[in-house]
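Structures are listed in the sections that come next.
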Structure P
Amino acid sequence: MNVVGRNLKQLRQRAALTQDALAERLHVTRQAVSSWETGKTQPDIETLTALAEALNADVRELIYGPEQATLPYARFQRRYIVCAAACILAFLVWIALELTLAPYLAELARKQFILWPSYVYGVTGALFVYTAAGVFLLSAISLWGDIRLQPKWLRQMLAVLGVLLLAHYVLWTMVPFSGNALYPILRDWYYGMMELPAIRNGSLFLTGCLLFLGLNK
């Protein structure tokens with residue numbers, strides 16, 4: 001087994017991929033992957049680049065050997081720094097709105113009985129802030145340790161769950177259930193639970209965490 005083949009096998013095992021799974025990502029046969037790993041054939045430069053991308057690695061790792069994921073992880077760390085910074089910016093904007101816009105909308109509702117601007121602000125503000133809090137937490141953790149998930153189907157499932165939670169919150173706030181939609185006892189329990197800030201905002205926080213894990217590849 002040559003150097004590139006040995007490195008390719010180590011990186012494939014690190015990514016928890018079979019030869020068949022890697023071949024499927026590259027749109028080649030399993031025999032081609034096996035030939036590269038055993039040294040029967042050598043991947044060209046274009047194929048090395050495609051291999052590195054499929055394995056979430058660096059081309060230099062394929063050539064010189066795995067480096068405890070330091071090179072590729074440094075590349076991903078920049079993503080997490082940008083993500084965390086964007087969340088911090090969102091928090092600062094929200095604080096500014098809480099100090100300026102929120103009191104104005106409350107006064108508008110109290111004096112002129114115009115309630116919908118305050119309601120819309122409360123709904124959208126909570127959505128962005130608590131979802132961003134979930135994303136920020138995992139972005140900050142990722143600065144010290146890589147938490148990208150494998151395999152792909154697991155990330156997709158978490159992303160779908162995050163979208164469903166987000167859709168549930170939007171439907172709960174914008175499209176209330178009709179009187180016949182649920183049995184009275186179940187409906188009262190449901191609305192009682194969603195009225196609790198810990199449940200309502202906690203679901204948005206969980207949404208941010210699920211979306212981060214599902215979309216972080």
Structure Q
Amino acid sequence: MSRAEIIPAILPNDFAEIEEKTSYLKGWVKTIQIDVCDGQFVQNATWPYRKHDDSFEKIMHEEEGFPGWDVFDFEIDLMANRPQDLVEAWVSAGAARIIIHAEATGDVAEAVNMLEGRVEVGLALNIETSLDVIEPLREKINFIQLMGIDNVGFQHQPFDEKVLGRIKEARMKFPGMPISVDGGVSLETAPELMAAGADRLVVGSAIFGSDNIIQAVEDFKALVK
């Protein structure tokens with residue numbers, strides 16, 4: 001079982017929530033995932049699609065940056081349809097990684113092509129989606145994100161153990177490809193996920209739903225050493 005990277009995930013109602021939660025994490029992690037939901041691909045809608053303000057436009061036009069842009073890499077989990085219409089804005093906003101969901105309507109391949117060589121590109125797969133969808137894009141993506149829950153776009157969802165077999169299958173089919181797991185990651189499930197072959201663990205409610213956020217991060221980091 002090798003060391004895995006811990007990536008805290010923020011599911012933001014508004015920009016203020018990103019500012020607050022990133023402030024806790026300075027000096028503790030390098031990468032933070034921002035869960036971006038359009039309210040169409042998943043039922044939930046988050047910033048910047050939940051309630052319009054000018055914060056995203058300011059970031060996109062480099063009038064301001066993500067909180068802690070100088071110390072964090074931001075990974076955008078784009079749970080949205082028609083990703084080809086959205087990715088350019090997130091590149092302009094300074095994303096280091098952008099994750100596109102294989103099940104999104106629109107042109108997933110075009111969105112990947114638009115990002116290739118500009119930022120790290122991840123392809124996310126829901127729990128029931130065949131790993132075969134990765135094959136046509138395997139030379140253009142940098143990593144795979146396997147969802148560990150059934151109801152994506154929400155935190156506090158139950159862990160689905162089927163993801164353990166999917167990690168092992170992906171490891172065999174795509175050797176050398178980093179595998180991230182998002183959803184249902186806790187101190188209890190993390191050892192199983194790493195043993196199955198996960199390289200990155202995206203953690204939402206197990207960190208931000210805890211009584212002590214820093215202690216939760218420390219506990220995860222101790223676990224993956």
Structure R
Amino acid sequence: MENEFSILVVDDEIGIRELICDALSVAEIKTQSAADGLEALDKIRKVRFDLVILDINLPKLDGLSLIEKIRKEDFQVPVLMLSARGERSDITAGLKSGADDYLTKPFGIEELVLRVRAILRRTNSAASSHKELVCGPIKLDLDQYRASFNGEIVDLSVTEFRLLEALIMRAGKVVTKENLLATVWGIDFKNNSTVVDTYISYLRKKLHKEGFDGIKTIRGIGFQILGDK
């Protein structure tokens with residue numbers, strides 16, 4: 001159902017942001033907005049959105065650069081591009097960067113809502129079979145907020161669960177402390193980086209057993225979880 005979804009609308013023109021947000025609100029879809037690329041990046045790191053509606057022409061960090069950045073950080077949120085240029089090269093560049101669809105300005109609100117619903121149906125159908133994350137002996141049930149190790153329930157705090165989820169979502173890849181602080185705690189890297197180390201130690205005490213020691217420290221960068229070690 002639409003009211004279960006959350007969409008980030010990114011455009012530097014306040015009139016367009018408000019128009020899109022109002023239209024989606026009528027369609028019972030929750031929205032947040034951002035006026036530039038850096039603000040959008042900050043929100044994407046802190047909030048799990050179901051879709052980002054993104055103008056290519058943005059101040060501080062343009063839309064194409066933003067798409068490339070979030071894909072490099074392994075955020076899989078679908079992106080619907082908005083472009084006033086209508087040039088094939090811009091559209092091609094956006095799709096190659098990882099955008100899922102595009103609309104050329106000016107666009108009709110009815111068409112926008114139809115495109116949004118189509119993307120949400122497609123991605124929600126794909127995600128419905130991924131409500132369980134598995135990494136080696138660890139299994140996370142995202143619906144029940146429950147963790148298990150080789151079938152035995154592991155008692156995790158909410159923060160521990162979210163940290164483990166953030167690592168497993170990028171299993172095999174190095175996740176920076178900055179990214180974990182923004183995703184799990186919603187705080188800036190400069191504020192306090194030791195909190196990540198503390199909670200990583202909590203996870204290791206609970207999960208490093210039976211020959212498994214898959215939560216690795218990548219010195220000077222962050223952490224990585226591997227399912228087979």
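Each reported figure results from applying straightforward, stated rules to the coordinates on display, with no laboratory input. Since the model is a prediction, treat every value here as computed from it, not as a measurement. Cβ atoms are built from the backbone, for glycine too; each structure is taken alone.
Starting from the value -8000: which structure in P, Q, R was helix-only ellipticity at 222 nm (-39500 (n - 2.57) for each DSSP H run of 4 or more, over all residues; to 500) calculated from? That value comes from structure Q.
Looking across P, Q, R, the calculation of FRET efficiency 1/(1 + (r/R0)^6) of positions 34 and 122 (r between Cβ atoms, R0 = 25 Å, to 0.05) that yields 0.60 traces back to R. Quick check: 19.1 is what I get for mean count of other Cβ atoms within 10 Å over residues 42-49, calculated from one of P, Q, R. Which structure matches? It was calculated from structure Q.
Kindly point out which one of P, Q, R the value 11.1 was derived from, the read-out being mean projected area of the Cα convex hull in nm². Computed on structure Q.
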